[in-house]
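The structures come next, written out as structure tokens.
Values in this text are rule-based calculations from the coordinates and carry no lab data. Fair warning: this is a prediction, and the values are worked out from it, not measured in the lab. Cβ atoms are built from the backbone, for glycine too; each structure is taken alone.
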Structure P
Amino acid sequence: MTDPITDMLNRIRNAQAVGKETVEIPFSNLKYEIAQILEKEGFVEKVEKRGKKSRKFIELTLKYENGLPAISGLKRVSKPGQRIYLPYGKLKPVKGGYGISIISTSKGLMTNKGARKNKLGGEVLCEIW
């Protein structure tokens with residue numbers, strides 16, 4: 001049983017390594033929300049829901065600047081075997097503020113900046129820079 005978020009991050013990483021335009025990820029609401037945060041923060045060009053019923057998937061259009069991927073690194077923080085929860089005071093900027101971490105809070109998914117602003121802690125899902 002693989003972790004779906006790790007799978008999503010690996011698909012993005014592998015697609016960028018070979019310079020692909022788009023990447024398809026099996027659909028789930030959680031992954032769709034993560035993808036929307038990536039789009040809002042400017043790490044991917046656009047996010048689309050495709051397919052129907054059991055064949056639903058998310059299509060991410062990857063973003064490149066001067067031939068280099070917009071995402072230079074992805075890291076899964078909280079894993080199924082070791083969950084990592086932090087209070088909002090312990091949420092640190094990623095890569096000196098150049099990256100984001102995605103936090104699952106009681107008010108839904110948000111970036112570390114959003115969680116700090118709303119004074120919310122939660123599970124640190126992943127870091128992207």
Structure Q
Amino acid sequence: MSKIVHLVKEQFVVDAVPHDWLFPQMAAVVHHGGAGTTGTSLRAGKPTVICPFVGNQPFWGHRIAALSVGPSPIPQRKLTSESLADAIKTAVSDHGMRQRSAELGKLIRAEDGVGHAVALIQDKLS
């Protein structure tokens with residue numbers, strides 16, 4: 001098995017790490033705002049900072065902010081080290097945001113989405 005973490009110019013480069021393992025270990029999650037990554041960050045119960053740049057990513061950034069489980073999204077054209085640092089600071093220091101994120105994560109983890117989908121399909125086929 002190859003190493004998944006390499007030290008490159010004083011930065012860690014990760015080839016692949018499962019989000020469902022990584023995100024619960026983080027204080028906050030920063031990402032592009034794709035539907036899958038957003039769902040995994042919500043499931044982890046962590047505040048989420050979204051920096052969208054294409055497609056449905058702005059939508060998910062605005063949903064995160066509307067749910068108060070993360071700060072307002074930072075579009076790529078407005079992304080600076082200062083704006084990102086401010087968003088991360090908010091995500092990790094806002095007690096209410098952290099609490100709402102944890103509560104939402106707990107609700108999501110308690111769902112039986114597959115079981116519910118199977119029941120709906122079986123109901124429609126009956």
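With Cα extents along the principal axes in Å, for residues 38-93 alone derived from the coordinates and found to be 29, 28, 17, which of P, Q does the value describe? Show your work: numbers first, answer last.
Details: P: 37, 37, 19; Q: 29, 28, 17.
Derived from the structure labelled Q.
Taking distance in nm of label points 7 Å out along Cα→Cβ at positions 14 and 70 as the criterion, the top structure among P, Q is P, with the largest value. For Rg and Dmax of the Cα atoms in Å, the calculated result is 16.8, 61, so let me know which of P, Q that is. Going through each structure in turn, the value belongs to Q. Can you spot which of P, Q the value -7500 was calculated from, given it is helix-only ellipticity at 222 nm (-39500 (n - 2.57) for each DSSP H run of 4 or more, over all residues; to 500)? Comparing all candidates, it corresponds to P.
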